[in-house]
Structure I
Amino acid sequence: MVSSLLFAMVIIATDDGPLRLHPDNPSYLEFQGKPTVLITSGEHYGAVLNLDFDHAPYLNELRDRGLNLTRTFSGTYFEVAGSFKIVNNTLAPRAGRYIGPWPRNADGKYDLDRFGPDYFERLKSFVRLAAERGIVVEYVLFCPFYSNDLWVVDPMNGRNNVNGVGDCPLDEVYSLKHSELLKRQLAFTRRAVTELNPFSNVYFEICNEPYFGGVTLEWQARVAQEIAQTEAGLPKKHLIAQNIANGKAKVERPDPHVSIFNFHYASPPDTVPLNAGLKKVIADDETGFKGTGDAFYRREAWEFLLSGGAIFSHLDYSFTTDHEDGKAEVRDPTPGGGGLTFRSQMGLLKRFLDQFDFIRMRPAPEVVVAGAPDRVTPRVLAQTGKQYAIYLREGGRATLTLELPAGSYVGQWIDPRDGKVLKELKVQSAGGKTTIEAPEFAEDVALSLKAE
């Protein structure tokens, strides 16, 4: 009790309010009173619902690598051994080690009209530990059922609960067709939102990958409305995220409650310019299915964020219940990468961006007039005449022609793999086209250039 009270007092004394859109540039975020990009390489979403997962070493590792985000599923959905060929999947708890929002009765069935206090204590402990480490939690309320073997074990399936709800096919679970099931989903939403309201390091995602499993836009809008209505009578107001598509898509009818638009596997980052007109945060919320190496995902992160994205969340399979410190070997057939080296590279990317006043910058690929390697689109963030961040991939050499206002500039070329400074430079521009020589680079290279 005393430690919880002290923590609450510290939060009150230091809290700058919940994560929010930056008031000067709503394409970015503000957290703890500072402009913020969220970058992580985090576990496969089971940290809360899997009782075998120890939170502290996991969150310590994110903090120690300079990362500031984790994504976790609520427990309204979980996976089983072998799902998606993931080895040591944290989202697939061992028998008896799953904990969700709804408790079981003596007969082993879930009661969707009750909530388990142990679950919410575990959830709040996780969010509290994250807050102490400066880490934001994306809390994912729901997830579609990709196959029948996932639906048949779920608490919302009628065979598994005492409430007589959920007697429907998996592609109708997240629709407005079943009012009694919807009633329980909204009740859970209200409870979760209320329990997490005191925390500033949280935002809510309506549903993971709703473009699978029959999830309707009307149902998503109803859940978003429930979040907003619940918080209308509570002290804090949190951001709501909506998962739009794998790859890219243009958001034609944005939900007014939604401030963060999530995309998965957003490489190349075409979805960022497609949705720039929203003037909201665009996120690359999940990666994978490009092998277990680092290079592809590192390029995805740099290209996305230097195209104007504000959140990058890599799916890191080196976190398991045996290795919450992220030291597990990632191997086939697991459909993605992760590990210490990659997390260090993501921390480097965050430090690179944090050196800029990035809320004053905009995507500006036109700054590179010529000289990028063949088949490479240069990624550029710029505040004209003041600061430039440029990223090139593929490797080789490049003599770039930049469009720069007259003035003196200083900069550094760095290796995104390890942060090594490859070349320092001073540039004197008479205005207009200015040529600079990039150092030879193996896989990719980044330039920080600022007015002197």
Structure II
Amino acid sequence: MKTIASIAQELEGYDPQALSASTVSSFLSRLVEPVTQHESVGIFQALGRVLSHDVISPISVPPHDNSAMDGYAFDGAQLSSQASLNLRVVGTALAGAAWPGRAGPGECVKIMTGAVLPQGLDTVVPQEFVTRDPLPRAGDGDCIAIPAGLLQAGDNRRRLGEDLMQGQPALQQGDLLTPAALGLLASLGIEQIPVLRRLRVAYFSTGDEILSLGQSPRAGAVFDSNRYTVFGLLTRLGCEVIDLGVVRDEPALLEAAFLRAAGQADAIITSGGVSVGEADYTKAMMKKLGDVAFWKIAMRPGRPMAVGRIGPSVLFGLPGNPVAVMVTFLAFVRPALLQMMGSTAKAPPLLRARSLEPLRKKPGRTEYQRGIVSTAASGALQVKTTGNQGSGVLSSMVQANGLIVLNHTQRDVAVGDPVDVMMFDGVI
């Protein structure tokens, strides 16, 4: 397990008083380690979990050649680009049961979507592309005509194992189980899924000025919003959340909260008490109990942050302002927690949108501005800010559907300039 000092030595230009956002991400990727304990859960309990082992397909999908649509199946070798093809309908193949007969030259089988292709037949013509006429003699069935040049041999056939072949990996260790992944597992007949255990994260707010819900308002005090925001972020991420409430600025209470958190959680998240020069006990207690670094990050909002370990738990000490808590969580804590969960999922790519307004930006820090992303008449993405970007304006995070990410070296943005945006969908 690496110490704060040893990780710092690995990073070129590491300066805790002026860290770039990219250096913070690199540091955290070295600090955290994934959980290893695993369990088996039913498919209805697997959404959002992380696979602990590769899932090998026990069957081929599809398990046989089948029709991709409703139409008529025939031997594609009979097709000609010069003349139409006339075929006699000799049977009907329905989904869920193989047609028992056999079609020869000049014959076809009416077939439904998903039905097994009869032996010797490899091509399907959609029913809307043919003309069908009864044969002259009663009882001889119908005949279809396929226009010349309409098809090639093999068209509209789903091949055996086209999706997955038996014995191949269907999903891999570290995959985050999405609704699509659950459908894939179900298509293989798999009911029990091997997953890593849930990550346990303890969280509490600090400060004498913080009110819990249900307490009476008093001068100088504010209701705690961070605790509920972080609860939502952690729950949506799939963590097991341990809520330790609000802890006042008293050494004995803080020490007890940290020790309790470290005794039962993989990670600890706090809000408040990490600002430079702040006159409280939180920073002192972090130093006393663990291997902790205090950073000034070159970013806005969310400059102060503490990271390290207390006992076996990784510590994330976030700022106290509500927007700063969410921004630092999205930018740094969430990726670190995903790594601790054992997930190999990559962060969604930043999108590019044109700014609808001028944005002031000084180089030398990364700025995250709350934005409203929409689609222009041309189909391109465009973005505007929510207005006031103060780190205490919590309503702006409700109005926004993403963050405008102005990178470390970027300068002022003019109307129409492209900017990066981090979308909130499914995250916040």
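Derivation of every value follows stated rules applied to the coordinates shown; laboratory data play no part. Everything quoted here is computed from the prediction, not taken from an experiment. Cβ atoms are built from the backbone, for glycine too; each structure is taken alone.
When FRET efficiency 1/(1 + (r/R0)^6) of positions 326 and 398 (r between Cβ atoms, R0 = 41 Å, to 0.05) is calculated, the result is 1.00; to which of the structures I, II does this value belong?
Values: I: 0.75; II: 1.00.
Only one of I, II returns 1.00 for FRET efficiency 1/(1 + (r/R0)^6) of positions 326 and 398 (r between Cβ atoms, R0 = 41 Å, to 0.05), namely II.
5.7 is what came out when distance in nm of label points 7 Å out along Cα→Cβ at positions 150 and 366 was calculated for one structure; which of I, II is it? Could you put the intermediate results ahead of the total?
Values: I: 4.3; II: 5.7.
It must be structure II, since only it matches.
Where does the value 26.1 come from, among I, II, when Kirkwood radius over Cα pairs in Å is the thing being computed? If you can, show how the numbers build up before the last one.
Numbers: I: 22.9; II: 26.1.
Considering all the candidates, the number was obtained from II.
Given a value of 12.4 for mean count of other Cβ atoms within 10 Å over residues 102-109, calculated from one of I, II, which structure does it belong to? Write out the running numbers ahead of the final one.
Working: I: 12.4; II: 17.6.
Derived from I, not from the others.
Comparing I, II, where is FRET efficiency 1/(1 + (r/R0)^6) of positions 142 and 166 (r between Cβ atoms, R0 = 35 Å, to 0.05) highest?
On the way: I: 1.00; II: 0.35.
Largest value of FRET efficiency 1/(1 + (r/R0)^6) of positions 142 and 166 (r between Cβ atoms, R0 = 35 Å, to 0.05): I.
Matching task: 5.1 is the computed value of distance in nm of label points 7 Å out along Cα→Cβ at positions 238 and 374. Pick the structure from I, II.
Details: I: 5.1; II: 3.5.
Considering all the candidates, the number was obtained from I.
Taking helix-only ellipticity at 222 nm (-39500 (n - 2.57) for each DSSP H run of 4 or more, over all residues; to 500) from the coordinates of each of I, II, which one would give -7500? It would help to have the intermediate numbers written out before the result.
Values: I: -7500; II: -5000.
Answer for the origin of the read-out: I.
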